[in-house]
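Peer 1: Following are the structures in question.
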Structure P
Amino acid sequence: MPARTVLITGASRGIGLATGRRLAGQGHRVLGIARSAGEGGFPGELYRCDLADEAETARVLETVTAEHPVDAVVNNVGVALPEPLGEVRLDTLRTVLDLNVRTAVQVTQACVEGMRRRGWGRIVNVTSRSVLGARHRSGYTAAKSALDGLTRTWALELAADGITVNSVAPGPVETDLFRASHPVGGEEEERVLRSVPAGRLGRPGEVAAAIAFLLGEDAGYITGQTLGVDGGGSIAGR
C-alpha cells in the first residue's frame, strides 16, 4: 500500500494511540487530534484540541487540512458517561451524542472533499458492541448506533468517488474509557467478562489491526460494513 496520511481523533491513548503506532509502523503519516498528550508517544503530529468545542474543532481542522492532504479518517473519539434510564440527565445525553456523532460528522466533512478530488479515501468509524444494547448506556448506545447508521449512509454516498466507509465495533477493551466504569476486580468487570466467549478483555492493538486493515488497499471492495472485534461477545447471549 502506498504511504497515506491518516487523521485519528482521540489519538493520545487507547485505541487511537495503538492505531497511530500501527499505521506509522507500516510507513504511513499519522496525524492526531486529542485534548491532551495523554500517554505520550504518538508517532506523528498531534494537534491539541478539545473536540467537545465545535468552534475550536473547526479551527484545528482548518489548520490540519491546510497543512496536509488527508487520505483517511479514523473517527475514534468518544465518551460514555453511564447512567440508568431513570437517572439520565439531558445535558449528559447531549454531551455523549455531541462528542460521538457531531465530531465524526465535522471531522469527516473537513476531509472528504480532498479525498473526492484525489479519487481515493478511507473512513473508519469506531463504534461499539454496545449498539446491541447495554445496561446504563442509553446515550452511548444511541450515539454509537447513529455512527453505524452514518457508516452505511456515507458508504452509499461516497462509493463512486473511490472512498470506503466502515465501522469497527470493539467489545470490552483494556482502555481508560472502559476502566472509568469497570474497576479491576469489580462486579462490573466480572459481569462483562462473563459475556465474552474469549474470556478476556481485548487489547487496543487488536482493534487497531482491524482498523488498519479497513484503511488498506486490500479492503477497497468493503464498504458500509461493521466489523466486530469483541471476542465473540456479539454472538453470545447477553
Structure Q
Amino acid sequence: MGINGKQIVITGGANGIGAETAKLFSSMGAKVLILDKDDAAAIGLTRRYGIDFMHVDLADSNQVQKISTDIEKMDVDVLINNASRNSRFSVIDTELDEWNYMIALNLTAPFLLSKAAAKSMIRRGTRGKIINISAIQAIMPLESSFPYATVKGGLISMTKSMAVDLGRYGIQVITVLPGPIYTEGEPPQDLDRRAATALGRMGRAIEVAKLLAFLSSDDNTFMTGNIIVIDGGRLIMRRQDPTEISQGII
C-alpha cells in the first residue's frame, strides 16, 4: 500500500491503537510524527522505530494552537486524530470539568489540528487525508458513557462537515469506529470468551492499524465522509457485556 515517504501525524500515538499504527506505518516507510504527553512511551518509540515525537497535552487548547502553527508549516499528507480517553459517567454524574475536558480532547484538538493539516495540504496542492477515530459508542451508547458517547458522536458530524468543505481540494475525510479492541498485546482468554461480538473475540490494535494503513494510502482514492466500523460484529449483536462497562473496552 502506498504510504512510503508520506508525512503522517498521529495524535495519541504513544500507546494503544496509535502506537500500533505508528509502528506499522514506520515499517512501511512513512515519516511518522506522534503528538502525545506520555513522554516515556513516546521516547521509547522514537528510539526503537525512528518515529518523531512532539510533546503536547491535547486537552490544553493553548498548547494545541501552538502545535497547530507548526503543523500548518509542515508537509502533512495524513492526519489521524486518535487521541482520546474513556469517561464512564452518566449524564447526571457528569461534572462540568469532565465535560469540558472531553470536549477539548476529543473535539477541539481534532478541529484545530485538522484545520492546520488541511491548510498544509491546500498550500501544496496535496490530496491528503484526515482520519478521525471515533467509537461504536457514538451510535450505540452503553450505560454511563454519556461524555464519551457524546464527543465520539460529534466526531462523526465533524467528519461529514469537513468532508463537504474540503472535497473541492481533493482532501478525503473519514471516521473509523472501533469496537471492543484490546490495545495491549493479546487479551486474557476470559475477555476473548466474553466478547459480545459476532466473531466471538475482541479485536487487536494491529487490526485497526492495518485498516488505517489502507485508508491513508494511495489505494484509497474515492472515499470521503464515510463512517467505517471495525467491531467484529459488535453492533449487530446488540447485547451489552458488563465487562465493557467495568473495563471501558469500547
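Peer 1: Given that distance in nm of label points 7 Å out along Cα→Cβ at positions 22 and 206, derived from a single structure, equals 1.9, which label among P, Q identifies that structure?
Peer 2: Q
Peer 1: Computing distance in nm of label points 7 Å out along Cα→Cβ at positions 142 and 190 gives 1.6 for which of P, Q?
Peer 2: Answer for the origin of the read-out: Q.
Peer 1: Kindly point out which one of P, Q the value 1.5 was derived from, the read-out being distance in nm of label points 7 Å out along Cα→Cβ at positions 102 and 134.
Peer 2: Q
Peer 1: One of P, Q was used to compute log10 I(q)/I(0) by the Debye sum over Cα atoms at q = 0.15, 0.21, 0.35 Å⁻¹, for residues 110-149 alone, and the answer was -0.48, -0.65, -1.11. Which one was it?
Peer 2: Comparing all candidates, it corresponds to P.
Peer 1: May I pose another question? Tell me which structure, out of P, Q, gives 17.8 once mean count of other Cβ atoms within 10 Å over residues 166-173 is calculated.
Peer 2: Q
Readers should treat all values here as calculations from the given coordinates under stated rules, not as data from a laboratory. Here the structure is a predicted model, which is why all the values come from computation and not from measurement. Cβ atoms are built from the backbone, for glycine too; each structure is taken alone.
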